1. For which of I, II does Rg and Dmax of the Cα atoms in Å, for residues 78-125 alone, calculated from the coordinates, equal 13.4, 42?
2. Given a value of 1.00 for FRET efficiency 1/(1 + (r/R0)^6) of positions 86 and 118 (r between Cβ atoms, R0 = 25 Å, to 0.05), calculated from one of I, II, which structure does it belong to?
3. Comparing distance in nm of label points 7 Å out along Cα→Cβ at positions 38 and 134 across I, II, which is largest?
4. Looking at structures I, II, which one was distance in nm of label points 7 Å out along Cα→Cβ at positions 14 and 142 calculated from, given that it came out as 1.4?
5. Suppose helix-only ellipticity at 222 nm (-39500 (n - 2.57) for each DSSP H run of 4 or more, over all residues; to 500) works out to -9000; of I, II, which structure was it derived from?
Structure I
Amino acid sequence: MTTTTGHALELSIPDGQPFIDFTREFDVPVADLYRAHADPDLLAQWLGPRSTTMTVHEFDFRSGGAYRYTHTEGGQEFGFRGCFHTVRENEFLVQTFEFDGFPDVVSIETLTFVDLGGGRSRLAGHSTYPTQEARDGMAASGMEVGMSEGYERLEGLFGTGA
């Protein structure tokens with residue numbers, strides 16, 4: 001999917017493997033990209049599809065911290081939670097991710113923040129699921145649309161996107 005900046009979300013969903021990889025470039029400095037993930041007020045403005053609103057209930061963005069938030073769409077709430085295992089400013093993040101609608105299916109996610117120079121950056125992610133079935137369910141959930149729209153909204157926060 002292409003955004004108004006021409007940057008595409010690139011997903012890799014390999015057959016027979018319980019993980020999903022993605023990359024996405026941004027026309028923002030790596031410090032801004034990181035801050036958009038670290039600041040719960042900013043996060044609530046961009047994370048998820050355009051059709052949802054986000055409420056942050058808990059957000060302790062540090063190694064050993066935790067988070068909980070809900071997305072609301074059409075009066076229906078969807079809850080998410082996890083723990084931040086490793087947080088390195090402007091560099092790297094390891095977290096768990098669990099959707100309340102599928103309890104006990106916890107993925108481990110890494111996000112790498114890459115400074116491309118010239119006020120540009122790249123986000124690279126890797127999500128590992130406990131089973132192939134869980135990975136396939138996530139891949140079929142519409143996540144690509146939600147991620148693409150969310151990242152377009154993120155760029156819009158900095159005046160570089162939709």
Structure II
Amino acid sequence: MFNIVLVSPQIPQNTGAIGRMCVNANLKLHIVKPTVFSLDEKAVRRAGLDYWKVLDPVIWESLDEFLEQNLKFKDRFFFATTKTNKLYFDAKFKSGDFIFFGGESTGLPGELMKINEDNKITIPMGKQGRSLNQAMSVAIVAYEAIRQNIAEFDFRVPI
């Protein structure tokens with residue numbers, strides 16, 4: 001299982017869609033506050049459909065709280081950012097990794113990424129693009145991590 005970490009997400013529909021994907025892909029979702037919306041908000045539940053009830057996300061009150069509990073795994077922290085040239089498919093993911101995504105308009109804090117700068121990863125985009133939708137970015141990177149480790153996952157293949 002991989003850990004998806006949303007640091008200060010800003011758009012409830014993205015968070016809901018990511019939660020839905022996490023249930024379907026056997027991923028653990030961590031949400032690091034502050035958020036600019038309530039996790040009980042209707043938009044989160046609507047985007048997450050009935051999956052939100054079975055998601056069981058881990059909610060952290062702050063980044064400091066998250067790091068206090070998880071810094072021991074820092075070698076397996078990956079940071080999705082536009083501030084690197086290392087492509088996500090060049091990363092070597094392992095089950096249990098933490099893959100971080102920042103708020104939609106803010107990205108990840110630079111201080112956080114200094115924890116393991118070798119694991120900053122990016123998604124290639126055309127010259128006119130600035131960034132991708134957060135939910136889309138999570139799906140792209142998460143399914144590459146799963147692809148690399150598919151033998152460890154119990155998935156059904158829809159017909």
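1. Value 13.4, 42 for Rg and Dmax of the Cα atoms in Å, for residues 78-125 alone corresponds to I out of I, II.
2. Traced to structure II.
3. With respect to distance in nm of label points 7 Å out along Cα→Cβ at positions 38 and 134, the highest-scoring structure among I, II is I.
4. The correct label is II.
5. Values: I: -7000; II: -9000.
Of the structures listed, the value fits II.
The numbers here are math on the coordinates, done by the rules we state, and not lab data. Everything numeric here is computed off the predicted structure, so don't read it as measured data. Cβ atoms are built from the backbone, for glycine too; each structure is taken alone.
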